[in-house]
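Computed from the coordinates by the stated procedures, all read-outs in this text should not be read as laboratory data. The model shown is predicted, which means the values in this text are computed figures rather than measured ones. Cβ atoms are built from the backbone, for glycine too; each structure is taken alone.
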Structure I
Amino acid sequence: MTRFAITWERQARKVLPRSLLGRSLLIILVPLVVIQAVALMLFYGSHLDLISRRLSGAVAGEIANTIELLDNTHDPADRSRALRNAERDFDLRMEIDPDTHLSSAKRINVLGPMDDDLAVALRERVRLPFTMDWTGDPQSVLIDVQLKSGVLHVQAPRKRLYTSMIYLFVVWVAGSSVLLFTVAALFMRNQVRAIRRLAAAAEDFGLGRDTGAIRPEGAVEVRRAATAFNRMQERIRRFLTQRTEMLAGVSHDLRTPLTRLRLALAMMPAAGPHDEDLAEMTADVEEMERMIAGYLAFARGEQAEQAERVNLTAVLEEVAAGARRAGAAVELAAPAELTLLLRPDAVRRAITNLVDNARRHAGRVALSAASLPRSVQVMVDDDGPGIPPSRRESVFRPFESDAAGGTGLGLTIARDIVRGHGGDIVLEDSPLGGLRARIRLPV
């Protein structure tokens, strides 16, 4: 592909519409305009031009015939009779202004070939100096011809020099084009509306919003796509429900042996050579119980909670207040109001997991939020040891240990919640010297 072709393609992409409705209407409009333009050119260039030449030739011939009669007689009565006959037979009002000369006036060109055709016909048939005025009288064309005895004034009706069909044809062409384009636009808008609804339903489903099944409408292909989307949506929802119920059941079942282990550890003698081992085992059991309790709460919330409009700043204030009650030094910087469509409990749990992870490994935590054109960002910074770039993706895996030795589902659940809202979490270097967790939530 040449450089010119590439440049032309880029320019065309900037000009051409990008929406399906715009492109569909352009596909309909371009052939319609081309056909109407060709029809108008053929009519204007052949039919109208031919009729105009014939009408102008007839008027010019009648004027030439009258002038010849005037030149062949010098009797005032015969000359008057010739002028009356011209008005009666040719519908041309004529009068002679004796002993005068033509005034030099610039001819004003009018729209259409009529004035040019009349000028050519007068030069070919009359062969005398003349002037024309197409603007002085709305009903007639004023023609002055220089004779030997004076100036012949002719009033030729406009209807004899051109036909009004051109205006009717132009109105018909423009009116039919507008009518057909309007009808096509209405039909195409209905078809595109069904596709837009399907796209909106897919977007809502991807963001975790339960909008229910969509009603198939529009063309057959669009109806099939909507039906297939409803089936896919139901299968995915059923799969997620079964997975969540299964994992919740497993987590619930694990609490029974953990409770027995905890009870057995509590029944063992307090004093003995294995006190340190018992304390470590008790701490491990408590950590497992916390993880299971957290996952059970997450699973129950994911099953029942629906998205609603929430002030994200208020959620951040609750998370910061909870972390301060646990003894952490948390700084909060956020606008007064950031309203988003969220599942509040799930988002609160995700941010709490990030803040808890930061306060376990750092002495200072900074929580902030900022509004961008199409998203909202929440950042959790700390001054802890951080995580090497090569390990930042692996810490989101279940029970993967981080740089500080912690394990669990906290980061995994947080990313799952955020991605369920159509966003994502990335880990970066923090200005405080530790780790930054950046959450992006779509508006």
Structure II
Amino acid sequence: MKKKVIINTLGCKVNQYESASFLCSFEEAGCRVAEKGEDADIIVINTCAVTAKAGAQSRQTVRRLIRRHPQAKIVITGCYAQMAANELAAMVESPVCIVGNGNKHLLVETALKESPCDLTMLMGRILKKKEICPLPMRRFGNRTRAYLRVQDGCNNFCTYCIVPYTRGPSRSLELSEVLSQAKRFAQAGHREIVLTGIHVGMYGRDLDKQCDIADLVFTLCHAHPDIRFRLSSIEPQEISDRLLQTMSSCQNFMPHFHIPLQSGDDTILSRMNRGYDRETFRRVVEKCRSTFPDAAIGIDILTGFPGEGVEEFANSKALLKELDATYFHVFPYSSRPGTPAATFKNQVPKAVREERVAELRTLAEEKKSAFYKRYLGTQRPVLVEHKRNREGMLSGFTDNYIPVAFPGTDSLMGKIVPVLLELLEGTTVVGRGI
């Protein structure tokens, strides 16, 4: 009888890639996904620790799934497992396997062993890791868009961030392996690939045969001219003129950037150890907009960092208002034990942080709505998803990352079709195929 598996994933695109790889390996070993209401034989929880809330959600998920599946083998991995393995072991009464981020390639093998876990801890010293954990896969689920993890780890050590301590130093996947994975995705029918990593702009700098993110984009786009490529989040310092020129020379690179700002105040940026100032960030966004006039430009912003007073917050909001951006991801500062910022004075009260988050999210909705309206009455290519939305319409994203719904037949699923954008309904544009 096939073993039944549940994989629960919290957090970032890298975690999602890793979980998709686990699923492929389980299926190749003869397992299947447990259906809703079924008792699972194996539970994998891929945790997150980027904020205090994410850590709390990880703990809650572990408790909930252990209660729901008392007979299952429980395997916990991800950043919260890396950061708080001993806490997890003490928190649960059931035997568990805890697999560190540097040993995820051993996770499926460990989970499939017939012997019980007792307490298996495959942790390792993540800060000493020199090679990326190999996690190849045949396909990225039943999706049109696949994530391809090309890099792991981070060397930046921003003062608020726990990730370098849970993911280790920057490590890149060899270009030949990236090309092999992209080929597998192409053969599986994926029409779009998102290049992702913890610090993707550092790609290649640690490899013996040095290449960089621009070389990677150029090589992939030319190797697979029929596949759309996007970059996940990339730091402003790594958006060079050469990278922009490379992207613009590739017709299948999608006009879409996601650039972390974190603060629009120079004093706060310095205290965060971000390595740039507000004017540098402004120039980067302007270069992106100049090179790609139709690009979606997303921005990460963190508010409530220690020492962020009324003036500092006003500087952030003013910069966000001025930038020709498409959307913001707004986060309240979350103190993470073990990071320098956790010891900083002038911590901002929770109520103030929440008020500022709400204010910036209102501005974010205004920006997004204005960007979508800019393209009403125009035609854009849309990659159609494999499932319909709640209203029964086809759905997908344009090249410049506008979510679109439109009527059509199932034969269009998985294809790139021209759509006339006609009407904005909430956060989705309604159109019709041409």
Exercise for the section: Work out which structure the value 0.55 belongs to, where FRET efficiency 1/(1 + (r/R0)^6) of positions 40 and 160 (r between Cβ atoms, R0 = 25 Å, to 0.05) was derived from one of I, II. Expected result: I
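Out of I, II, which structure matches -19500 when helix-only ellipticity at 222 nm (-39500 (n - 2.57) for each DSSP H run of 4 or more, over all residues; to 500) is calculated?
Checking each candidate, the match is I.
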Problem - Among I, II, structure where Rg and Dmax of the Cα atoms in Å as derived comes to 44.9, 156 - result: I
Practice task
Could you tell me which structure in I, II was used to calculate Cα Rg over 2.2 N^0.38 Å, for residues 56-287 alone as 1.13?
Solution key: II
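Rank structures I, II by distance in nm of label points 7 Å out along Cα→Cβ at positions 88 and 240 and report only the one at the top, that is, the highest.
Comparing I, II by distance in nm of label points 7 Å out along Cα→Cβ at positions 88 and 240, the maximum is at I.
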Problem - Comparison of I, II - label where distance in nm of label points 7 Å out along Cα→Cβ at positions 48 and 256 is highest - result: I
Practice task
Work out distance in nm of label points 7 Å out along Cα→Cβ at positions 64 and 344 for each of structures I, II, then name the structure with the largest result.
Solution key: I
